[in-house]
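Please find the structures below.
Each reported figure results from applying straightforward, stated rules to the coordinates on display, with no laboratory input. None of these values were measured; they are calculated from a predicted model. Cβ atoms are built from the backbone, for glycine too; each structure is taken alone.
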Structure P
Amino acid sequence: MKKTGISLIAAAAFTLLLSACGSKYTPMTDEQIQAKADSSFNATKTEIMTTKQQACDAGMAAQVDAKVQQLKAAAQAPK
């Protein structure tokens, strides 16, 4: 009986402690949700665009170098 009483008091104290120090939940407004979504999208967009632009530039440089080598080889070939 004593253990049950002590357990009940401890559980009540723990519950009171958690409810007293926690802040109340306030849902985000539509504007806050939209602003958070926009900021997340813009951060991700910038990162992805930078990565894709670097890959495109590297691919283009490789294609130009290959074409230059091809034209040099054609110019040096005996006619």
Structure Q
Amino acid sequence: MIVYEQGLQLIEVEAPLTLGNFIGLGINEGDLDGVKTFYLTSKGMAMAFIVCIGIPALIAYRFYVKSQLKDKEEK
């Protein structure tokens, strides 16, 4: 969600933001003209959680299970 400030009026616009843009990567100085703030919606927070924690956790769990099966086969 992007919050624009035009005079005394605040306008909230739902717009797609990448996580890189959210932390400040790939943003030019002119891109933020009139922008007061921006924040993640609940859907964005869920997506950030899945990408940053969920997918790496599933990959780590897959390698753990694979190593456990390999250890059982060796015994």
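Out of P, Q, which one gives -13500 for helix-only ellipticity at 222 nm (-39500 (n - 2.57) for each DSSP H run of 4 or more, over all residues; to 500) as computed from the coordinates?
It was calculated from structure Q.
Given structures P, Q, which gives the highest value for distance in nm of label points 7 Å out along Cα→Cβ at positions 12 and 60?
That would be structure P.
Out of P, Q, which structure matches -0.76, -1.09 when log10 I(q)/I(0) by the Debye sum over Cα atoms at q = 0.17, 0.24 Å⁻¹ is calculated?
Traced to structure Q.
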